[in-house]
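Student: In what follows, structures are represented as structure tokens.
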Structure 1
Amino acid sequence: MRALAFMIVVLACLAGSPSLARDGWARANPLYQPTGPRQERALDRARALVARRDYPAAIAAFDEVIALQPQFARAIAERAFAREAAGDLAGATSDHDAVLRLTPDSANAWSHAGWIRALRGVELDQALACSDKAVGLEPTIDPLDTRGFVHFRRGEFELALADYDAALRLAPRSATTLYIRGLVKRRLGDPTAGAADIERALKLDPRIGEVWKRRGVEA
């Protein structure tokens with residue numbers, strides 16, 4: 001879900017919006033918008049490279065943006081996802097933590113800090129605390145998916161199932177959530193229900209099993 005959402009955000013940004021220069025760079029929110037033309041050009045280039053899945057070049061372009069505007073939380077978050085896609089999970093963790101320091105009231109920032117730790121299988125107590133905070137701030141699919149995955153990594157399958165059930169009530173066609181819920185059901189001793197979820201997930205996205213395999217989760 002989060003990878004798809006990230007690509008949608010990138011593509012929407014590439015579709016274009018009026019330049020901030022029309023209203024003056026001084027009005028830009030430095031956490032979420034470029035505050036000058038050099039930042040805007042570098043950000044556009046970084047997003048175009050992400051859309052082409054050229055993650056090393058995209059990361060270098062994000063580096064340029066962030067060097068010009070160190071408090072640019074949105075660019076740091078996008079670099080984190082590019083680093084995750086490139087396999088640099090430690091770098092992604094550092095970026096997500098930086099975003100959390102800049103935007104401590106953001107549910108997504110807490111969720112992403114928990115997600116990357118669960119993905120790495122490290123600091124799972126901290127991952128749970130982050131995901132609990134995210135769900136408390138905003139019980140939407142991203143925080144619920146994150147907390148479900150944290151519980152999965154911790155072997156807390158009943159709790160994982162509850163979070164994935166809640167997430168699927170909000171987004172019943174989420175292939176990634178259906179697939180991992182199927183694995184949870186298998187681990188809870190219900191292979192028939194697990195297989196049904198996995199089959200539905202694969203119909204929605206035939207590659208979703210490979211996505212979870214790359215995340216270190218086997219069927």
Structure 2
Amino acid sequence: MASAKRIFIVDDESDLTDLLRYQLKREGFKVEAKNDPFAALNAARDFGPDLIVLDVMMPDLDGYQLLRMFRSDNLVGEVPVVMLTARAGVEDRIKGLESGADDYLGKPFDAKELVLRIRAILKRVKEQSKSSVRQIVLGNVTMDEEDHTVSIGNEDIPFTVTEFKLLQYFLKRKNRVQTRENLLFSVWKFDSEVETRTVDVHIRRLRKKMAEADLMIETVRGVGYRLVKEVR
């Protein structure tokens with residue numbers, strides 16, 4: 001029997017989160033909710049959701065800001081998000097989708113409609129996972145995740161295991177700033193023998209091997225690195 005899908009809710013209205021928790025549990029989901037947006041990111045990372053339901057209009061830290069935090073996080077950055085808001089205008093919907101939301105539902109809403117949208121998104125994610133080709137193509141860089149090969153243009157470039165993992169991490173998060181700590185956690189799993197300067201050494205090696213790529217890893221001073229399209 002398949003395990004229950006995990007839904008994480010962030011809304012400052014406790015009455016609404018209690019209602020949604022009840023409705024979604026009745027539908028067979030495992031549910032966690034937070035009314036404090038400042039506690040949401042850490043709670044989501046601990047919970048490991050399959051989908052996040054996020055309110056827009058919250059005090060001090062609104063849903064758009066929190067969505068950007070989710071999207072830049074190495075653990076929940078790829079989790080689909082449904083945004084809830086009393087602002088249901090076209091411009092607000094566009095803003096939500098452009099911020100990285102997968103769907104947008106105006107308040108008041110029918111809980112049954114939310115359930116249908118959640119199921120539709122989870123089904124789409126499952127189908128994409130089944131049909132996806134294990135290849136990442138950005139610009140003239142092609143990475144085959146099954147064969148562990150990388151080509152730039154028409155030339156195959158040899159990468160060590162660690163270099164491959166590091167480049168893979170960047171390719172999946174193009175234009176997102178990555179701190180050295182994030183990279184250590186994701187690539188090296190916080191190996192106690194690894195120091196942040198090790199990241200810098202591997203970045204230099206990647207840059208050398210990607211000299212002919214139309215992508216580049218740029219330094220964001222005081223923060224870390226990000227992969228961007230190079231302007232030649």
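Every number here is computed from the coordinates shown, using simple stated rules; none is lab data. The shown structure was predicted, so the numbers you read here are calculated from the model rather than taken from an experiment. Cβ atoms are built from the backbone, for glycine too; each structure is taken alone.
Student: Tell me which of 1, 2 gives 85 when you compute volume of the Cα convex hull per residue in Å³, for residues 62-125 alone. Walk me through the numbers on the way to the answer.
Tutor: Values: 1: 71; 2: 85.
Computed on structure 2.
Student: Suppose distance in nm of label points 7 Å out along Cα→Cβ at positions 54 and 206 works out to 2.4; of 1, 2, which structure was it derived from? Could the numbers behind the result be given before it?
Tutor: On the way: 1: 2.9; 2: 2.4.
Structure of origin is 2.
Student: If log10 I(q)/I(0) by the Debye sum over Cα atoms at q = 0.08 Å⁻¹ is computed to be -0.36, which of 1, 2 is the source? Write out the running numbers ahead of the final one.
Tutor: Numbers: 1: -0.30; 2: -0.36.
This figure was derived from 2.
Student: When mean projected area of the Cα convex hull in nm², for residues 70-197 alone is computed for each of 1, 2, which one produces 7.5? Before the final figure, lay out each step's value.
Tutor: Numbers: 1: 7.5; 2: 10.7.
Among 1, 2, the structure yielding 7.5 for mean projected area of the Cα convex hull in nm², for residues 70-197 alone is 1.
Student: From 1, 2, which structure was helix-only ellipticity at 222 nm (-39500 (n - 2.57) for each DSSP H run of 4 or more, over all residues; to 500) = -23500 calculated on? Please report the intermediate quantities before stating the final value.
Tutor: Values: 1: -23500; 2: -11500.
Attributed to the structure labelled 1.
Student: Right, something else. Can you spot which of 1, 2 the value 2.9 was calculated from, given it is distance in nm of label points 7 Å out along Cα→Cβ at positions 38 and 142? Don't skip to the end; give the middle numbers.
Tutor: Details: 1: 2.9; 2: 5.0.
So the calculation was done on 1.
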